[in-house]
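Below, each structure is written out as structure tokens.
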Structure P
Amino acid sequence: MPSEKVTRILTKRGLPDADIAAMSEAQAWDYVYATEPPKREKGLEVCFTGFADAEKAELVAMARQANMTVVTRVTVSLFILCAGPAPGAAKIKHATAQGARIVSREQLEEFIQTGEISA
């Protein structure tokens, strides 16, 4: 029976408990090193600017619930910059240069519900 550590790794990789139990420690580690870990699906990137902390926390939770990836700065793969009442000019400029969509809170909520961004 493999150790607890390698058993956890194999379980995360989706190997059935019976298969894990039938392996020796060496076989289990050989399997770990011979296979790739599962790839995590990355959601569309969203960044927030110009919101009070409480409102931003609410928006971050909403975006994560919608399987979006929340980032704290403008990246090359940024999809949406959600701008509040006091947005940072540098983030707006950088996001525009990167081709990200600049949206309001309402537009973000609509996007999460419908998959579309209104003008």
Structure Q
Amino acid sequence: MATTHDIVLIHVDKKPGFYARIEEITPDVKPGWWQVRLMVFTFPLQVFTWILDEYQLEGADFTMGGTPIRMEPVVSPVEEERLQREQEEKEQQARPRPEGGASKVVSLMDRRKK
């Protein structure tokens, strides 16, 4: 679920429309609904407040005035790279060691003597 200070891409009519930052999420009077204040990255900056349910905050499609809308979280390429490195490290640690247990240590000094 999107949270405060997340950057989101708003798709309008099934096409990328604009970027916004979630400024605040407060409960609405209707249970399960939220008032979401968005700062829209336009010139000049604009602030919208939308009333959304949890599914819409998670990226489900919805309509406004008959126009399809969807919020998609934006992940920084730097963050994606960091997450990928962490995943690779976890996979590497989870791999079984070769038979015989520990890795073989090769002495460079012994190799020079030959």
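Observations, loosely collected:
- With mean count of other Cβ atoms within 10 Å over residues 23-30 derived as 11.9, matching label from P, Q: Q
- Identity of the structure behind -7000 (criterion: helix-only ellipticity at 222 nm (-39500 (n - 2.57) for each DSSP H run of 4 or more, over all residues; to 500), calculated), options P, Q: Q
- Structure responsible for 2, 10, 14, 16, 12, 8, 7, 6, 4, 4, 4, 5, 4, 3, 2, 1, 0, with P(r) over Cα pairs in 5 Å bins from 0, in percent calculated and labels P, Q on offer: Q
- With mean count of other Cβ atoms within 10 Å over residues 15-22 derived as 12.2, matching label from P, Q: P
- If you line up P, Q by FRET efficiency 1/(1 + (r/R0)^6) of positions 7 and 95 (r between Cβ atoms, R0 = 41 Å, to 0.05), the top spot, with the largest value, goes to Q.
FYI, it's all coordinate maths here, none of it is from the lab. Keep in mind it's a predicted model, so treat the numbers as computed, not measured. Cβ atoms are built from the backbone, for glycine too; each structure is taken alone.
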